[in-house]
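Engineer: Right after this note come the structures.
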Structure I
Amino acid sequence: MKYRSRTEIISEILGLVKDDGMSKTKIMYGAYLSFTQLKEYLNVLLYNGMLSYNKGTNKYRITEKGRDFLKAHDSVSQLLDQFKGH
């Protein structure tokens with residue numbers, strides 16, 4: 001697997017939880033992270049208001065701030081991909 005930046009990993013986590021939310025275990029396997037890495041990223045995303053946690057369902061969900069970040073990241077990634085071909 002190629003090196004992923006923190007931004008790419010955050011984007012991947014947000015993309016995973018954007019529809020119905022997801023449990024910690026599913027996020028860990030979906031984003032190919034160790035449990036230690038996952039805890040670190042979830043704490044950062046919760047602290048910055050990009051994820052919310054529902055204790056009743058044990059699921060993490062994306063917030064509006066997280067959706068805004070994901071849109072911006074996707075736009076920048078598309079723009080940078082255009083330069084790779086040149």
Structure II
Amino acid sequence: MASNEVKRSFHVREGYWFAPKRFGFGATPITWQGWALTLGFVATLLLDGRFVDAIVPKIVIGATLTAAMLAITRRKTDGGWSWRWGSRG
């Protein structure tokens with residue numbers, strides 16, 4: 001893979017925070033906003049697991065956080081989500 005291909009795969013248009021993964025399904029954070037969202041999501045899930053005692057609220061909070069993360073990530077991915085196997089073409 002040429003270095004120009006790598007640079008293009010880690011570049012997104014204005015207003016997008018994530019780039020589609022080169023292999024598989026999903027997205028990768030590219031901008032500081034994408035990384036902040038991802039780290040905030042992980043930190044909030046860890047806090048939920050540590051400080052919420054009852055299992056049902058823990059699951060509801062975790063599922064809600066995950067659904068919100070997926071919705072935001074999908075909306076902020078430049079090129080959308082689909083199965084990929086190599087180049088971003």
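Engineer: When distance in nm of label points 7 Å out along Cα→Cβ at positions 16 and 40 is calculated, the result is 1.5; to which of the structures I, II does this value belong?
Structural biologist: Structure of origin is I.
Engineer: Say we calculate relative contact order in percent (Cα under 8 Å, 6 or more apart) for every structure; which of I, II gives the highest result?
Structural biologist: Numbers: I: 30; II: 42.
Going through I, II one by one, relative contact order in percent (Cα under 8 Å, 6 or more apart) is largest in II.
Engineer: Oh, and also: Quick check on the output: 1.09 is Rg/Rh (Cα atoms, Kirkwood Rh), derived from one of I, II. Which one produced it?
Structural biologist: Of the structures listed, the value fits II.
Engineer: Out of I, II, which one gives 4.3 for distance in nm of label points 7 Å out along Cα→Cβ at positions 32 and 56 as computed from the coordinates? Walk me through the numbers on the way to the answer.
Structural biologist: Numbers: I: 3.6; II: 4.3.
This value belongs to structure II.
None of the figures in this text is laboratory data; all of them are computed from the coordinates on show. No experiment lies behind these values; they were computed from the predicted model shown. Cβ atoms are built from the backbone, for glycine too; each structure is taken alone.
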